[in-house]
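Just so it is clear, none of the values below were taken in a lab; they were calculated from the coordinates. Keep in mind that this is a model prediction, so the values were computed, not measured. Cβ atoms are built from the backbone, for glycine too; each structure is taken alone.
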Structure P
Amino acid sequence: MKLIILIASLLFMAFSYGQGDKLRKPLPDLPGTALQDSGFNRDSIESLIQLIGSTPPRDFRGLVVIKNNKLVIEEYFYTYWRNSIHDIRSAGKSITALLLGVAMKEGLVQNLDQDVYSFFSKEKYPSINEDYKKITLKHLLNMSSGLDADTDRPQTVGHAVNWIAREDWITYLLSVPASSEPGKIWVYADINAVLIGAVIEETSGLSLRDFAREKLFDPLGIKQFYWYTNATNQTGAAGNLFLTTLDFAKLGALVINQGKWNDSQIIEPEYIELLSNKDFDISDNNPYADFYGMMWYKSSRTFGGRSFDYLFASGNGGNHLIVVPEEEMVIALTSGAYGPWHGHRRSYNIMSKILMALE
């Protein structure tokens, strides 16, 4: 019995540490490289990996770093590995924003100043609220739609508790009234991302899941994912997206490369540039972000005496996709710390140590 326990323990440790060395093999579109060749201090990174693997609680899952279009770090912890998919929660909103860029490249959407009302037929959606004539796509992307919806206030008409269990979300959401003037205040609410998804679905004739597969995921070689789609083929554009850590990182690399992957221009560079917009100052409400815009967070921080400007997608549990344009670097972090605040704090600390490890 003791021998069995010993063998099991050794196998567990093998899964918990150093998986990246075994799995970090070159991909056709993402070659690997050594830490030193990418400007990292090897000892600092190895110490970080050891710290992550030995620090409870054991709910951190994966770390991938891409720099200069090369895979530099790929580490997984506990029972997770390269092919494990993870619920990235609200980081999915930032992916929905990328998909709107794809829709614009496809000619389905003309510009971000188009009003939401114009995308939905009154005949098909007779209960559509006239307030949507004043709400633009840009308002939705900036969480400044003015709609009566607030993630922190379940009593609001557009809160997810009122529509998430319905077979048809969109008919209900299009009836939600505005409670303030669009473009004036920032209020975080799932309804904004879901409506962006609905615009893409309405104009493409596909669920957002299938549109993403065909126009974004397949070109990036993302084959393994899950995106919840309800009985009426409406996808949960505010979250509900499961990706591998490596594929999560690829989406950040698309941003670094100005919307281009290999020889394919998937999103126009002009749209990618908009992702860095600092439309709303949210520093009073978020200890890790300074600004918000286009469904991405923006921050400026100093680590190890160096200043870094970066944008990031953020999901409950500490699921972060960090893009550092000046370093041509992407950091993808997946974590199952859903609910507790420690997930965000830990991911921020891991990011800070990676940036400090740059020589």
Structure Q
Amino acid sequence: MARTTELIELSASDRQALETLLRSSKTAQSLVLRARIVLMCADGEPVETIASTTKTSTKAVYKWRGRFKKSGIEGLSDLPRSGQPRKLTDQKVKEVLKLTVERIPHEATHWSVRLMAKYARITTWQVRQIWEAADLRPHRLKSFKISNDPQFAEKVVDVVGLYMNPPDNAMVLSVDEKTQIQALDRTQPMLQLRPGQIERRTHDYKRNGTMSLYAAFDILTGEVMGRVTKRHRAKEFLDFLQRIERSTPKKLDLHIILDNSSTHKTAEVQRWLADNPRITLHFTPTSASWLNAVESWFSQLERRSIYRGVFTSVAALRKEIQRFIEVHNATTAKPFKWTKSAAAIIESVQRAKTSAGITGKN
């Protein structure tokens, strides 16, 4: 048997105010629910009926009926929450910022949210708000290397110029080698992906040999030419250059961007270049591999093919790399677009040197 509700007597003004809350599109849904409960109580509806109609519990019906009887319409509003965080003063914000950038905690090498909250005597939520507003991320660390190449500016202008304004009747290739690629096999079979379970593999592995990959990235098409070798010497590099030369139409000049490896500058390479004047090598500055476009493709190869691969032999690794190159050229290759000017790069590097206290100019 349904329990009857203790009748609430509503004044005309209270009823009008409650009905206004129901009709207003600006009323919060939580307040609409409470007003409806009070009106149904005033109409004598049983508790179970009210709970079923409003899709809430009988406990909630009793709660809001009691709050209304005690405090009227004001009782339907949320009470102030206990433990509300203290308001942050400008002085406290400055203190947190000063600690973050000028001090190191005794307990660690960098600040965490909990450590800062402890030192500054505020909540972790407040620490997050201050750091987010100031774009501070003490838990993050990025590595860098500033080039000290005395010809840094000239090389940047040369390489970026090829990217942004490639010469007519020429092919521009970014060339590099990825050395010591390991053919790794897991000690136990993989546990495959399934609903509710990520793919799993053993942390240990078996080494089945290594190999090197020479790659030439065409900036106009995004296609890659690759050659897998057992060793990484000037001989293998020269063989790759010869392969590039044979595969390039004779009517085109060849501009090749590459790093400063000693294997790229041997006497044999220089003699061969003298016999092939249509080929020009353009060297990136030292410690500036990010200027070589093929590096981004190497990153794709690592993430999409090698890292999660299982290779029982070097031959299996070679086959997978060749497959990846073929698929890339057929489906994902696209023209390479460089957007940052040489002047902007030189300026940002000079700012980094100034910030790091490095004297001298490029």
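Quick one: relative contact order in percent (Cα under 8 Å, 6 or more apart) came out at 21 when computed from one of P, Q, so which one is it? This value belongs to structure P. Calculating mean projected area of the Cα convex hull in nm², for residues 251-306 alone for structures P, Q picks out Q as the one with the greatest value.
Assign the value 20.7, 71, calculated as Rg and Dmax of the Cα atoms in Å, to the correct structure from P, Q. This value belongs to structure P.
Here mean count of other Cβ atoms within 10 Å over residues 203-210 has been calculated and equals 18.4, so which of P, Q was it run on? Clearly, the read-out refers to P. One of P, Q was used to calculate helix-only ellipticity at 222 nm (-39500 (n - 2.57) for each DSSP H run of 4 or more, over all residues; to 500), giving -9000; which? For helix-only ellipticity at 222 nm (-39500 (n - 2.57) for each DSSP H run of 4 or more, over all residues; to 500), the value -9000 is produced by structure P. In this comparison of P, Q, the computed figure 2.1 for distance in nm of label points 7 Å out along Cα→Cβ at positions 115 and 211 is attributed to P.
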